[in-house]
Each structure stands twice: as C-alpha cells, then as structure tokens.
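Next come the structures, one after another.
Taken together, the values in this text are just the output of simple stated rules run on the coordinates, not laboratory data. These figures come from a predicted structure and were not determined experimentally. Cβ atoms are built from the backbone, for glycine too; each structure is taken alone.
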Structure I
Amino acid sequence: MQKARDFLQGNEKDPENMSAQKIKTGQRISRYVVKTAIILAVIAFLVVLSLLTVYEIRYEPPKEAAQVTAFSFIERSEPSQDEWFLLPVPKQLQEGTGSFIMPDVIRFESNNDLYPLLSEALLRYTGRPASVAPGNPSIRIQHDPGVPPQGYRLSVNPGGIYIAYADRAGLYYGMIALGQIDKQHDGHLPALEITDWPDLEVRGIMLDISRDKIPTMETLYEIVDMLSMLRYNHLQLYVEGFSFGYPSFRDLWEHTETPVTGEEMQELERYAAERMIELVPNQNMLGHMSAWLATDRFAHLAECPDGYMLLGLIEHISTLDLSNPESLELVKQMTDDMLPYFSSTYFNANLDEPFELGQCNTRDLAEEMGGPGYLYLDFLKKLNTYVRDNHGKQMLIWGDIAAKHPEIIPEIPDDIILIEWGYESVHPFDKHAARLREADLTFLLAPGTSSWTTFTGRTDNMMGNIDAAVDAALKHGGLGILLTDWGDLGHWQYWPVSWAPITYGAAVSWNYESRHNLPLTDILNEMIFRDRSGEIGSIMLDLGRYNQFEEFAMVNMTTTMQAYMFGILDPVMANAIQNRILRELPNLVQIGDDVTAELMSRFENPQPYNYRAILDYTVLLGDRLQNARMDRDDSGLIVDELNNAIRMIQLGALARHYVQWMREYDTATKLELLSEMKQLVEIIIPEHERLWLTRNRSGGLDRSLHGFITMQDAIESEIKKQQRNPVARYLATLGDKLIAAGAALYIDR
C-alpha cells in the first residue's frame, strides 16, 4: 500500500520512467550544446570575417621606392699644407709678416700666481714645457680689463708672443689658440693678431649617463679634455635611477649597477676645473623615477601605482606621488647624498616630464590647487627652498612644464634658472625665450646633438636645432646653451657619433656668425679625428643623413630605429602603432601649438621607405671609412664603432622593409631577407658588447643588449614560421592577421 501511495505521489522512483527522463534530458542538453556551438561558431566566424575585413581595409600595399643610382655626399676635404684652422673661429684675426719659431722650452717673465695655469696649459696644448726666464721671455702676458669676459688678445711677431687676457678663462683660451696654431705650423708660427671672446657666457654640455651607458673614469677624462679644447665651460652628467652611487641607498644599486661614486665626481670636478669647466650636479627627482618606483622600498610612492598608459600604449610608472610626504623626504635625502660632493653653486634638479602628475593619487589635490601646474609649482618651491637653504646652490630645472602651463611662470622663484629644451630644428626657441625674458627669468636654451635613437645622428636637424637655440639666446639675453646628448632606448650611438654636433655647438655658441663659412669637415679632420686622409669629417656628417631615404623626417629619431622598437610585426599593427605615435608627438616633444602644424605636415605625404638606398649609401660610406688615417690611439676603435653602427642601420633598414613587404613577398624572398638579418644581428651583438666595455662600465650593458636580442629572437621566430609546411604557415599568417586587426582597432580607440 505504501509503495502505491509513493508511486501516486511521485515518491517512488520508477526505473523505466527515470530512464526515459534521462534520455529526454540528455537530448535537450545535446540540442542546447549543439545550438550553442553553432551560435558560437557563427559569432566566431563573424568576428573572424569582421577582423579580416578590418585587416584588408587597413592594409595598404607598400609603394616601390625609386632606384637611386648616384648619391650626393658632402665634399671631401683634400689635406693642404697651406690651410690652417682655429676652433672656435676667432672674431678678429689679422695676419702680419714674418714668423716666430717656438723654442723647445717656453720662457716666462716671472713665477707669478698664473704660472701653474700657464705651464700646464702650454704643455697640454703645445707639448712644450715652460720655465721662468727674467728678461728674456718667449711669452709676455698682461691682464687687460678692456678685453671682454673670457676673452683674449694674442699677438705673434718675430720677437715673441704677447697675450692680453680678461680673466683666467681668457688666458687659458688664449693658450688653446696658441697650441692650435703651433701644432698646425710645426712650431713656425705666422705673425698675426687675434682678438676673441665668446658670444655666450655659458657653453654647456649635458651627457646622459643614466640610459644604461656610464663611461669609465678614463673616458670621462677624455671627454673633459675634448670639451676643454672646444672651450665649453659647463658640464652636467645626467642622473636618474642609480647611475650615481647614493650612500644612503647602497642596497638598491651595489649588486646590480656600476655607478659614478661621489669620490669619482670629486676627482672629475678637480680635473675639469683645471681645464676651465664647471662640473654641475644633475639629478632628476619628480618624473623619471621609474628605477626608484620599481623597488619594493619605494613602490608605494608612485603617482599611478597601477600604471599610466603613455601614448595610450605603454604602461608607465615614473612620477612621484606629491600628496605623500615621503616623496619630498626621499628627494631631500637624494640631494643630501649627492650635493656635498660638488663645489659648483648650481644644481640641475631637472623635474621634467612628470607624465602622470595629477592623473591618479593627486587628481583631487591638483584640482583643488587650480591644476597640475600649480601642484608642480608647490613642489618646486619646497625643493628650491631646501636646496638653497641647506646646500647653498642655485637650482636649474627643465622648462617643459612652464611651457605647458605658462600660467605658473609669474610665480616661479626668480632665483631659479629655467632650461628651455627642444630637439627639432623647428622648435620655437625664439618665442619661448622671449616669454622667459618678459618674466625676467634667467634661462638657458637646450638643443640636442640629434645622435640618440639614430645610430649615427641627424646632421641637418642638429645644425638647425643648435642654430635656433644660439640665435634665441643671443636675441633674448639667455645665459647660454646646454647641448644635450641623450641615450634613449639603449644608448646605441657610440661616443664618436656625438663629436660632430659637439664641435658644431662649440663653434656657433662661441662665434655665431662663423656658421656661414665654417669649414666643419676640415675642423673635424684636423682637430677632432686628426685624419690625414681628409675623409672622416665628411663621412661623419654624411652618416647622419641616411634618413633622407626614409618616409619622412621623423621626430627625435629615425624610422629605421623604429624597426627595433616594433620588431617583426604585421604591417597593419606596425602602421597603427606608428600612426598613434605621430598623433601623440606634439604632447611629447613640447613644441607648442605655434609649430605643431608645421611639424605634423612632415607626415602627410610620406615617400616610400627606400631600404635599398640606405644599404647602398651606408656601404659606400663604410668603404670610404677604411681609407681614414687617424693619428689617434683609439683610431682602430673608432673605425670598429662606426662599422657596427652601420650594421645597426642596415639591420634596421632590412627589418623595416621586411615588415612593410612581408605580405607581398614569396617564402623564398622572405627567407633570403631574414637570413641577411640573422647574419647581421649575430655580428652586432658580440661586437656591441666588446665596444661598450672599451669605453664604459659594465652596468647597463645587459639592458642595452636586450633590444638586439629581442630583434634576434623575432628574426629566428619568423624564420621558423616561414619554414613550416604550407598549411601551418597559412594558419599562422591568418592568426597574425586577426591579431593585427584587433590590435589596430585597440590602438586607434
């Protein structure tokens, strides 16, 4: 009876009924799964179809570049026994008759306070020792208050040499000029009179020692020697991260980095001071704090702890959180660690490019203060007070934030020196310098060597950029220039690549009018590279012109260099990234609205990328390089450095061409190009390591090599893909197209 009630009430489990229900349930599930699978397949098909449609719309087949059969090179200088040069070119030079034969030992009238300076300078620049010989001097010197600051008057006649000087620097520069004349005339000095002085009070150089490459002390001494000969009088070594050995933070750098220590800075300062160069401490302390914020100890001080998308593409964590009091305390300790090692009254605190400022943790605070510009100003004032009151130094800062937020300019403390930077020939130095002059602020103007992210420079841009900066400084009463030599993205340019722009900067900052008839190739041959063949001067300038065969004049780099940034990407993705970078450029280079249109117009009608012309052009220059006969101890090293730089250009050219043409070439052609790239990168990597360690410390080398290793991995991966069977290769290519289309949509969002 109970079973019957259970059955009627549904409690009894009937085996046959249960089996039927299971079958029906299973059928329903199967139908659901099938329907779902069909729907998902349709959706996937539509997504794939849409992405392929997007890909085809966005893919533009490359245009064939015109064949270049003849190249235009800077005219080579034929060595001449009759020509001689002075650098910088003197303002006034009058030749006389007769000559003076320099004795083996230079004699002075008396052993006065200037004797050590004179004897050391003479030995350095003429190779001749000095002695005191009352009544029968070879050289007479006299202070003359009528000579402009840092100036001199040098007279040579058959009876001897006379130098009038304004100050110690002027006397030293007179000795440099005497040494240049002596060496070029083999001790038989022509009669002449030179009156000379600099156009700009400060003629400075800033060398980046924080983008991986930190020179050895020997290299730093050689750098100072060159700058002194060129009459620079101000040197900064750019520090961010741990390229300086902070005593209070030894645990953050001693096992991984090879920084310049405080004691080494002191040694270099003494060495530079003997050569009339002031070594100025430099340390970035607001933006550019990535290395500090990457440590567990200071990660909590990031303005955007979860990252900030720079250009909408790159996750960036580099700016301090100014709402956290610990940020200011960190910065104070950094200055306490560095500044006691320097006697200079200046200190460059940088404070540039705080990209995340006011974007995350300080968003509300910035709004309360009237915008991120005023948040920056508040931090600037606090730091300036600390540096002045505790270390007695006058602070320099980069001017990009003032240019972006001109409303804060009237409130910038008047004891701060602003450095207006811009690295394109079209940078509005004139307009920005006029604005700083109107605000009664002291300022420097900072052009660039155009060497970084190029391998061998951008010669024409470099000259135009330096000219614009010097012209604006003279017109608006600037203190001088600070020529910058950066090392972004691995610091791949070798040191000799910067010699031509440094030489040009020295010439025009001393005597701006000399630019019209400056025999730059002759000067490079004679005084810098000491090349008896007369080849190297024009070669160095021509190496900085390979970008004439690129699509357009890229800003701050060459498009050949971009091949290393992008790697072996599908062309649709590579073009999307390129377009995004071009769209964001005005915000990055701080050019202002006045020249944005002019700059962006470069990219409107690109010419085809002519990789073949770049290869042929650099091969010809490399062949000529082998003819150089440099009278230098490092002549072989220079040739090797330039040869490897040429390989880097050629690898970049092949990679960029491959990316643009990979959809057009058959497998055999692709493998041929990839094989050529593979051979180049296998030479570049060990050679770059060897050359690096010849002039620089080991710390940072691994980071510098990473870009080449990444390129090598990409090449090898692409070779493997091209060697697959046709079906696997087709599927891989299809996958690349889908990823590229999706990425392009994301990048252009």
Structure II
Amino acid sequence: MSVQRIKFPTELELERLPADGGEHWNRLVFEQSPYLLQHAANPVDWYPWGEEAFARARLENKPIFLSIGYATCHWCHVMERESFEDNEVAALLNRDFIAIKVDREERPDIDQLYMAACQLMSGSGGWPLTCFLTPQTEVFLAATYFPKRGRQGRPGMMQLLPNVAAAWQSQADDLRKTAAEIIQHLQARNQPADGGLLADKIDYKALELLESSFDHDNGGFGKAPKFPSPHQYLFLLRHWYKTGEQHTLDMVIRSLKAMRLGGLFDQVGFGFHRYSTDIHWLLPHFEKMLYDQALLLMAYSETYAATQDEFFKQTAEEIIKYLSTRMQSSEGGFFSAEDADSEGVEGKFYVWSAEELTDVLDKQELDWFSKNFNIHKGGNFKDEASGQPSGANIPFLSSLPLVQAEQSEQELEQWQRLWQPIREKLFQNREQRIHPLLDDKILTDWNGLMIAALARASLLLDNARCLEMAESAFSFIQKKLSTDDGHLLKRYRKGNAGLPAHLDDYAFMSWAAFELHQATLKIDYLELGIGWTHASLEMFYDQEGGGFYFTEASTELAIRSKDAYDGAIPSGNAVMARNLAHLFQLTGEQKWQEYFDSLVAAFAPQVNRYPPGHSFLLLALELMHGENQNLVFSGSEINAEILAPVKGRYLPNSMFLGLTVENQSEIHKIAPFTSSFQVGERSLHLCRDFSCELPIQGSLKIQARLKNLE
C-alpha cells in the first residue's frame, strides 16, 4: 500500500534551518497542522497566525495576506500548485505582504470571522479563503480561490497582488475605513434581535419548507450540489415518532437509501464522501470527513431502529468498519479526514477504468460487477469541469440489493455471497494505489460527535464494538486533550496537544459523555458531561442575551460570534440546547430548563426566519417539551446489561439512570427526585414529568416492562 504523505524536512535540514525560516523551509515547518505543513516548503514566506506576524506587519506597514483552508481541500491544493509553489507569485507576496496561513479546522474562530466578511462582500464563501487585512488584522478584501493568472472573469494573483499593494500605498486610509465599516457591519449583524418566542407550530413550518425542497425522485433536498444533511433526517425521524405521519419517515427512508446506493458512498471501501456534485448522488466530491461519518452513522442507526430495515443496519455497520480500519488511531482518537485527491487528481483513488477491472476480476466476476454496479467501457460519468466522458467508473447501485437479487432470480444472501469476494478483490487491489492524504490531526469537537454517534449506535444496533470504540476515543480525549483542571484543548497530533477549545468542543464532548452514560449507566460519564456543561456556562454563556458565544471573552478577534444555524454539523448552541434539555429531563433540576429557555429565546427570531436551518435546535425542543420517560434502575448491582430489552429500539425521548449503593449519594445530588428511591432489591422506577409509577421489582418483571415500552 502506498500512502500519500506530506513532505517534511529531515532532522538535518531542521538543524540547519536559520531562525528566520531559511531559504527552503518557512516557519510553518514548526507547526502541527497537516495543512500548514503542506505549505512548509513553499517559496512563500508564510507565518502561522500570531503576534510575530502582526508585529512585522505593523513595523513594516504592510497589509496581511491571509489564506485559510484545510488539508483535504481540493481547491486549496489547486491554488497551492498554481500560486504558492510558484516563484513569481511568491516574490510578490514576500515583497509586499505579510503572508499568514490558517487551518480552518484548528482555528474555526478565525475562519468564522473572515468567512463572514467574505460572504458579506462577495455574497458567497468557500475554501481556500483569501483575505487582505490591515496590519491590525481588519479585513478590507475577501474572496475565495484565485488562479495565478486571470481567466473567465476571475482576476489572477499576478494582477491582484500588485493592485492591492499599490492601493495600500496610495489609499491606505480608505482601505482602513472600509475595513472598519466591515467590522462594524459584522458586529451589528452578530447582535441577535431582541429575544422572543418561537412561532406556533415551528416544527410544522420546518417540515413544510423541507417538503417543498424535497427531491421525490432522488431523495435529499434541493438541487446540485446535494449535501447529506443528516441532522435534518434526525429531526424528521422525531417528528414522525411524535405524530405518526408516514410521509415524514418516507422522506428519510428515500434519502438514506439513495445516498447509500449512489457514488456518494464508497461501495468498495465503505464510508461516505463529502457531498454529491449532481442530483443523483452519483459523482461525489471525494473527500471523507469524520463529522459526516458520525452524523450519518447516527441517522442510519436511528432509521434502522425506527424501521427494523436491515439495509440501514448494514450501512451503519459498514461506516463502523470504515472507521475502525482507516480513521481510528492506535491511541483511540479519530483522525479528521481523508483527502479527495491522490497524485494531484481528485477521485483517482476511487474510480476504475474498464481495463483496470479486467486485470482484477475474471470474466464472470466482471460481468456480474458491471451489471450490478453500472460499469461501462467508456465510463459511467462525465468530468465535472469539462462535461466530457471521463472514461472512468464510479461503482454504484441503481436499486437495492434485494431488488437486484430478485431481478436475477436470486435470494439476497446469494447476491451478497457473490458480491463479497468481488468487493474484497477490488479493495485489496485498490489498497496498492497511492492513497489520498490522511489528515491525522485529532480534533476534540469532531471526536465528540463521533463518540456520541458510536455510543448511541451501540444501543440502537446492539453492537458492543461500537461501545468499545467510543470508550477508547473518550479515554483518549481525557488523557491527551484535557488539562489538569478539567478544561479541554482543541487539537492533538503526533504527541502534541494544544490550541484553545471553543464552544463546539465542550458542547460535543458533553453530548458524548451523556450518550456514553446512557449506553453504560456509568456515573463517571454523567459527571464529566455535567462538568463540561458548567465550564461552557462559565466561559461562553451570554448572561445578558442568552445563548453561548463561540469563543471566550479573552479572544483576540474583533467579534465573538454567537449563532445557532446548522452548517455541515449542528451548531454549538443547538447541541448545548440538546444537552440542557437532556439534563433537565434526566435530573428534574429547574436551572437546566431556565438556561434552555433563555437560549431558545435568544435565537427565536433567527429560527422563525428559516426553521430548517435550525433543525437540531428543533430536535432539542422536542426533547425538552415532548412526551419523555425516565427509567431509573436501582439495586445493589446495576449495569448496562439491564438495558438489553431496549436495544435495537427507537426510543428517542427515553433516558436512563442507574442507582446503586456506590453512587446513590451522587445521583441524589444530580437528580433530587430520586432521593426517596430505595437501593435494595433490583427495581425499575418509570417516571414521566418526574411523576413515577410504583416501582417494578425483580429482574423478570423489569425485563417484561421494558419490552412493552412505547
């Protein structure tokens, strides 16, 4: 197997490296980010974000050229090859600017600020993000990708850089004024409207808008490009559970099946790509992100539990296999992403020519594979840029394996027996190719998402391996990304942990802890989740306006953003709302509801404007106000085995506590309504709205009652 690797300097080269970065290696060589290290050998005199760069910009009165991207970003690679590896472009940057590189995944706070400016100025955003700043880091121009030389109406770096440098020399005051106005506008926009109430039946308004954009033919929402958006399916599942409206569940089923059948899913190696460039889920943008695997694992696991359709369980287990073989480090934490590119070509690792397949499969296997997975001699998709036939094939299914089997007059098991050895041959052959870059940094927030997904899946799929993986990753975060006083750090790579944690890190790790507590009934997880929730309230909570800021008050950035809008992942505020609702329903403590109500009021105007963009917050709302049940197990020995009757079942509003001799004093403090429960014979207290039925005693009676839960 050949793995694409970043070019690192040797120890000898490091020893010879001058203090100012030298002729061949710039300052990024001392960073941990794979993205920054990709640029460490550029002729550009890059700085990492920090005071050293700012001080030089002020001293020399030069504008800052800020470039933000990430290691698995296709167009970031393109811009590097065209411009940042080019001596002509580098000469202009080094002469007239102070150049700074930022990994958006390490510093999402920086990315959020300048992406907002880019969207304000250009109406759109994306990566690479290219910004020009004053020496005081105020932005006066922002856009995305620039080629070396202008084409198709887009200016090139060779003309843009001299023009900006000349403007700074002759119009610096005007540019500073523009920068100040941009900051003022962003600050004003960042101040939410006065809190208010959510519109009546806000969940139905969200559902109505989702239905209006639903693609009934292909699944998913909207037109190309199409994103998985799994948190919207989690919302739809809960709406179906509450109302019984079948069409809501049908949207989830149609979409998740279509995504799994298409090229969006790696049929050979498993795992989901980032998004589809077409409406049919055929031609993906090939990078694989950890957060997509986490949220899609949750969506497929929950849909399996809701429908008992084995196809969804199989897909969830395939995601787990991909994670265990490719994305989880030997230390336990999960890596961030796999690149779309290998050998400078997007998707090259994943596609097959007809000629390549003849070298791997015998004629009978090739005929079967071609028929079932849409393989054609001339390729089965067109090049995205040119629109011309690519000559390559992306394996995909036109219908469910069960349907394919029936069409061939086979049983599904026979179809699977034919497919598995073919898939294994293709997989082993593909392993010999040069792999896309693995971004091996471990991020706290994304690991929190994955741990939460795995812990929940361990119950929904009745899968012990899931729980082992989740607990291993959680232990890693505790050991490597937590400080002695219990606070979190942002990033770990190759033995080095650092960078400030943000709201998402605390919100997602709290969620992870609560899901692990639900799966194991271990009080340690519950206490850690509560501790991180308290830390979030201390560091990020807006005492005056409600809700949570993304950064601490000590941030050096001009704006403390505060938002509840879901992007590729749920917002930190939405996940905090879910955590607060969970804690209130689990403990009955009024303070959690008060924080929740304050958060919802702060964002109500935003949610009312576009409810589908806040689907995870609406999910939290259902957890807070829906029909919930709290199951408290008490006895001398209580462990997760008692949950066996609820495994594999969709009970989104049920939560569990285990009360034992060892933990009863702690549980009584956390959940005062349990203080009268006796710890003797094994008992089940089934509570709704903190009003509990008479306890059910004895293991057999408890098991029988759990089987009849609704």
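Matching task: 0.00 is the computed value of FRET efficiency 1/(1 + (r/R0)^6) of positions 46 and 286 (r between Cβ atoms, R0 = 25 Å, to 0.05). Pick the structure from I, II. The value was obtained from structure I. Of the structures I, II, report the one carrying the highest value of distance in nm of label points 7 Å out along Cα→Cβ at positions 30 and 582. Greatest value across I, II: structure I. From I, II, which structure was mean projected area of the Cα convex hull in nm², for residues 334-605 alone = 17.4 calculated on? That value comes from structure I.
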